[in-house]
Structure I
Amino acid sequence: MEFRVYVSCKNWRDVVGRSVVDQEFGRVLQLMKIPHLRILVARELTDDARRAALDDGFFVIELGEKTSAENAKEIYELVSGKLKKLFTGIAPQKLRDVAEKLKQLAKEIEEIT
């Protein structure tokens, strides 16, 4: 079984508008295999673009600033945190339960050593 993800990053100084979202949705539809998850990362989207992206099934991550060498670590942590929350949220409950038990066991082992 495959889980396909489409990601588009718009590291632009300008705000991303509706036409860009429409183009991204068109690209997704042209793929040989439609992805299960579509992610759009940008500094900022217009209200219209954000609504369109969500309506088109995109998971939207707005960074608030353009990524640069100076803020790359903070941007990485922001994106990583949002993706972790997303993937944890879509994981089956049984898998989340196992992850929580492993986390507890690791904590107990750490206390022993």
Structure II
Amino acid sequence: MARGRDVLKEKERLRKEQLQFMEYQKQVTKDEECFDKHTDRLYAEIARRKEAKERERMRKARERATEEAKQVVEHHRKRFAEKAAAQKAATHEQKEIAEVIKRDHEQYVEQRIFGSF
């Protein structure tokens, strides 16, 4: 009988050990799932931060491009205004020269006409 009891005790010990191992496996699985969730959250946060940095970089690049475009437009506007002013001044000067030549010619013609009599 003692041997039967020993066998029963051994079976009970093995059953408890098997239950402990099954609990251990459950806990390991649970821990792995928790680890995977945590890792996924970390990677998601890293991705969000990376996207936020990229959006900020793009925003700054757009701002720089806009500012450069404004400067180019302002530069061209000034150059156009300078050229227009220079052209207007040159045209005005040419008109004045033409008027002086016309007056000189009229005086010359008058002198020739009235000077020959």
Structure III
Amino acid sequence: MTITVETSSGERLDLFLVRELPDLSRSRIQNLLKQGHILVNGAKARPKTSVNSGDSITINLPEPTPAEIIPQEIPLDILHDDRDLIVINKPPGLVVHPAPGNPDGTLVNALLHYCEGNLP
């Protein structure tokens, strides 16, 4: 994706992109900058890079990597289990699903193990 700056005089690149690309969070833009996926006039840019009228900003959005969620044997307090429903007494502190910073050890990992062989 390429953006040509129409009117700007020295605005910070990260602030410009947050305004111009509302579908991307500021932290996502910061990470793209750190990883070198955003160029200004063909050169690697930093968040504080100034953008001016006529500048060309190239943004290379990497393909997302699918998360592999693995079954893990984690004790669960099952209150009810039938063909259609599982009721769990989730303890405080047990993360519900994998996310950055918590790739495993979650309720989803435990449920995948508990239901192994019984999922469609």
Response to the item:
From the coordinates of one of I, II, III, helix-only ellipticity at 222 nm (-39500 (n - 2.57) for each DSSP H run of 4 or more, over all residues; to 500) came out at -5500; that one is structure III
Worksheet item: To which of I, II, III does the computed value 32, 20, 11 (semi-axes √(5λ) of the Cα gyration tensor in Å) belong?
Response: I
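The numbers here are math on the coordinates, done by the rules we state, and not lab data. On a predicted model such as this, the values are computed, not experimentally measured, just so you know.
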